[in-house]
Structure 1
Amino acid sequence: MTRPGTTDDAAPTPADSPWTLRDYALIADGERGALIDPRGGIAWLCAPAWHDGAVFSGLLGGPGRYSVRPADRWNVWGGYYEDGTLIRVSRWVTAGGIVSCREALAVPTDPRRVVLLRQIRAVRGDALVDVELDARAGYGQCPMTRVRHDGGTWRALTGSLQVRLTGAQDARPGPDGGLHARLRLPEGGTHDLVLELATEPQNAPLDPRSLWNATERWWKQVVPDCSDTAAPRDTRMAYAVLNGLTSTAGGMVAAATTSLPERADTGRDYDYRFAWVRDQCYAGIAVAAHGPHPLLDRAVRFVADRVLEDGIALRPAYTVDGGPLPPERRLPFVGYPGGGDRTGNRAGRQFQLDVFGEALQLFAAAARHGVLDTRAAEAAALAAEAVADRWTRPDAGLWELEDRWWTHSRLCCVVGLRDLSRELRTPASADWSRLADRILDATRSRCVHPGGHWQRADDDTGPEAALLLPLARGAVPRTDPSLSLTRSQVVRRLAADGYVYRFRHGDEPLGDAEGAFLLCGFTMALAAHAQGLHTEAARWFERTRSACGPTGLFAEEYDVAQRQLRGNVPQGFVHALLLECSARFGSAPDAFPSTGW
């Protein structure tokens, strides 16, 4: 039987036991991201792009490792992000002192080349630190070959990737084919390691000082101050995460990982290393609530390109460079405990009507800031035509389920058409407004429960937390009773202990089938705020904001009873909605009173 961390008899020793998801940190440069575990190991990194094969896959029990850790295994760990960046400082208190390791993916980035910076420091006392490198591209299928020492730099190949490592001159190849080194640092001393993985041979110097300086400058440029928001530091963190997940081509991956379970052994383990159009719109709309940040331009450009290329056949998700999603396939790993191990995603073949509505809202938000160019305006008109043509058809909806007449999908289109008709004064504006009214009337006649609240679908009377977002954004007037009644229904039937769940799974109690859905907690806060219930909005916001790990990263779901993250991390749209709430609640002095549960 194949052990965790092995693919054949020649594979390396098994991967380290995994940590709970809340303990992983992320460093990212937009083109790819690395998860760091508390032991100082790179548990996950795909290269050269998000959707390519993993070079370090220990997160799923696969081979490949790059670790920096104190030789003294008797230690406790901690760490933090430098404010407004994805520069991570890992920290260990050992029996003899304190050791830290500052880590980042170098930016500005190159899609063909990833550079991982690590700076070790003996904070208190002398430090003895072990370094191990065993890069294995293609999800562990390609061990390092042609390992050689060349003028202070180690070079190797792994699959089609060129490997360079500086700062480990005294390393020695081990029997597993990897490099091993032990570094000695005097108290106060620092030592830099630079690892490069590139698609072509590179000869430019890997100077750590210049790489760190450029990386620090880049983060200062891309993350705004956010002092005008309700939670400035967390909002800066949200900006950092969204920048880290967004490629130079404009596509933002939904999350950095694949196959992390939403609930143990349920089969709901998906690959999120792709750009969902809906998530991209959430991020752009959230940024627009704060100001015309470059992330808004990138979101508009990516979505506009997809709409113009595919029109009415717009897919829900693409690779970050706009390509089609690869088919699902299994990996030969044990997988994260309770989960599977798969790559690719079938969602790229679905019809999801709400995606067009979200795209319209994004284009309208850009128009409000005067940053909607001619090409994006053409895409907006094309998206509106697609809604007119397809709004009566069943679709897979936000949650990518079976095709039905989902209420959420239609209300999203109502919001998008109205926003667009207000912001783009064209001969078609009146038509868009009339179409919005027609969709709303038809949806109201089919999807409003006899009790006055909106229900999930025309044939499903159950509550649905996702409805709160289009209602908060103006699908109906804020004084419309259906908004208040729908929110009350969600509070009564889908909320517990201050957290919000998506919908009910049969007769199962909340929390049994899946965790609280953090996106829905923030949309509950937006809906309360839309009703003028600012104190209640603050409570929902703060409660949901607490559902992160020590690193400050959010997953898709939160296990309330066990206080654990569930699903892939970090989840981009959760950070986007935190940003939007913080921006909107911080816009008025009395909009975010100090309160608690």
Structure 2
Amino acid sequence: MRTHYCGDINEALIDQTVTFCGWVHRRRDHGGVIFLDVRDREGLVQVVFDPDTIEAFNTADSVRSEFVIQITGRVRARPEGTTNANMRTGMIEILGKEITILNKAVTPPFPLDGYSDVGEEVRLKYRYMDMRRPEMQDKLRFRSKVTSSARRYLEDNGFLDIETPILTRATPEGARDYLVPSRTHEGSFFALPQSPQLFKQLLMVAGFDRYYQIAKCFRDEDLRADRQPEFTQIDVEASFINEEDIMGLAQGMIKQIFEKELNVDLGDFPRMPFSEAMSRYGSDKPDLRIPMELVDVAEFLQDIEFKVFAGPAKDPKGRVAALKVPGGAELSRKQIDEYTKFVSIYGAKGLAWIKVNEIEKGVEGLQSPIIKFIGDDNTMKIMDKLGAKNGDIVFFGADSTKVVNEALGALRCKIGEDLNMYTAEWAALWVVDFPMFEENSDGSISALHHPFTAPSCSAEELQNAPLEALSRAYDMVLNGCELGGGSIRIHDESMQHTVFKVLGISEEEQREKFGFLLDALKFGAPPHGGLAFGLDRLIMLLTGAQSIREVIAFPKTQSAACVMTQAPGEVSNLQLRELHIKLREKAKPVAE
């Protein structure tokens, strides 16, 4: 039906006859001459219809926005003064000779030929229309290019593309599983995979050596701007490697993608231990573009009477930290109140502050409601440790270490963005030396990554001091976002038993949930490891999108629903009976 895509017609085709198809992006009538901008996935082209071609002119006059049409015409140079250097086809136009309406269209729910401030709910309801917009098509075309680039890199490095099951069984991966009832096994359920973790390890046991997959994963968890119930990973695993090997391969892939697609050299990726990242930035995914750090000041506050500071300063599980904001003294009280409200999201009970007006005057040159509680001497020692200068503001966090890290870490990023403090466009690093386990509020222990991560100590040391053990895990971080993470895996059955034991997983539960893995480890499992990149998040960063929903063709809303297809939806009683499922009736309200 066509000889060319709209966006591929250029000066090399001048005086040639071309046929192309697409959608009417814009129609203009200029003094008896009809101009149509026709759009397909490759771009726009301008078509001119003169009254001389009566039938074609009349048809062109009848088309409207988003009609699907086919046009045959002659390529010619645009008249002087009418070229458009911002368009791929901006130097030429088509003199239309024939036009066929392939399909008409009703009025679109929102305009596609310019910016329209339409709500996301409407865009998602009519996603097939939203994706006709050039900016959406650009993002999804770009996503395809990045995916292809990743595939080529991995295949050039000896990785095999192998698919793993979508219907599997529930395993503890740190989030809720999506469950799928089995019709043929009454009362039993499949689970959609949170990741291909165990299967890719089994592929290593099977001897495939290097595996990759562009894998769909599913997690039934609360959503944020960078989370979806179903998402895509670039999943990688390899045998007979160590941390240096797999991190080098992964870093090479990401650097190649940035160099090829954005012409950006990410440079060297520094490495930072988890403990240092938490201490300096309050986060295991620090944004190194922001030149601010958290500084511990508990040493000056342990003996004061002000319990808000003294309590956490004395508590081994508490922290008192300061965040100096250069030039932040210009912040208004309203802005400070907004930041106080912001940190409350992370459990902080307040946000103390000191403005530095004239540091040379001592406490007389400082402005704050908390100096009287801290004391003049302690205040100046803190200012000295921070290197505070005139025009700065210092924020304080005092609570459990977890709350202080999360609150001040998030505040650091928010202020950095609000005050445009970025010192670079891109800043990548590896975070390494993660703890194997973390302690929960009830005293129990859970795996910081997953229970198949290898520790960097012996099984005996792990069992004797689990909260002191470090893992052989690594996360790649870019601009404060975790791009991907992975680890060297446990390949020894006895070590895997030890980790399960530390986590309180009984022998019976180990056999029930992971018997197939434990059995496989007995048959000569090689040392292996890998990692997974969040493809959606990577594309979001590369394109500058504000949400991964902008780079997924058919995303869910923040309530994990599809407003276009009305999913999830109810099913018939017959289907429920076949699946051996009975829905519980909602409890009726008790009459007063």
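A short reminder: the numbers here are calculations on the coordinates, not readings from a lab. Remember, predicted model here, so these are calculated numbers, not experimental data. Cβ atoms are built from the backbone, for glycine too; each structure is taken alone.
Can you tell which of 1, 2 yields 0.65 when FRET efficiency 1/(1 + (r/R0)^6) of positions 521 and 537 (r between Cβ atoms, R0 = 35 Å, to 0.05) is derived from it? Label of the source structure: 2. Identify the structure, out of 1, 2, from whose coordinates volume of the Cα convex hull per residue in Å³ was calculated to give 257. Attributed to the structure labelled 2.
Quick check: 0.35 is what I get for FRET efficiency 1/(1 + (r/R0)^6) of positions 417 and 497 (r between Cβ atoms, R0 = 41 Å, to 0.05), calculated from one of 1, 2. Which structure matches? Derived from 2, not from the others. Between structures 1, 2, the calculation of FRET efficiency 1/(1 + (r/R0)^6) of positions 25 and 529 (r between Cβ atoms, R0 = 25 Å, to 0.05) yields its largest number for 1.
If Cα extents along the principal axes in Å, for residues 73-424 alone computes to 84, 67, 43, which of 1, 2 did it come from? Computing Cα extents along the principal axes in Å, for residues 73-424 alone on every structure in 1, 2 gives 84, 67, 43 only for 2. Can you spot which of 1, 2 the value 1.00 was calculated from, given it is FRET efficiency 1/(1 + (r/R0)^6) of positions 321 and 409 (r between Cβ atoms, R0 = 25 Å, to 0.05)? Going through each structure in turn, the value belongs to 2.
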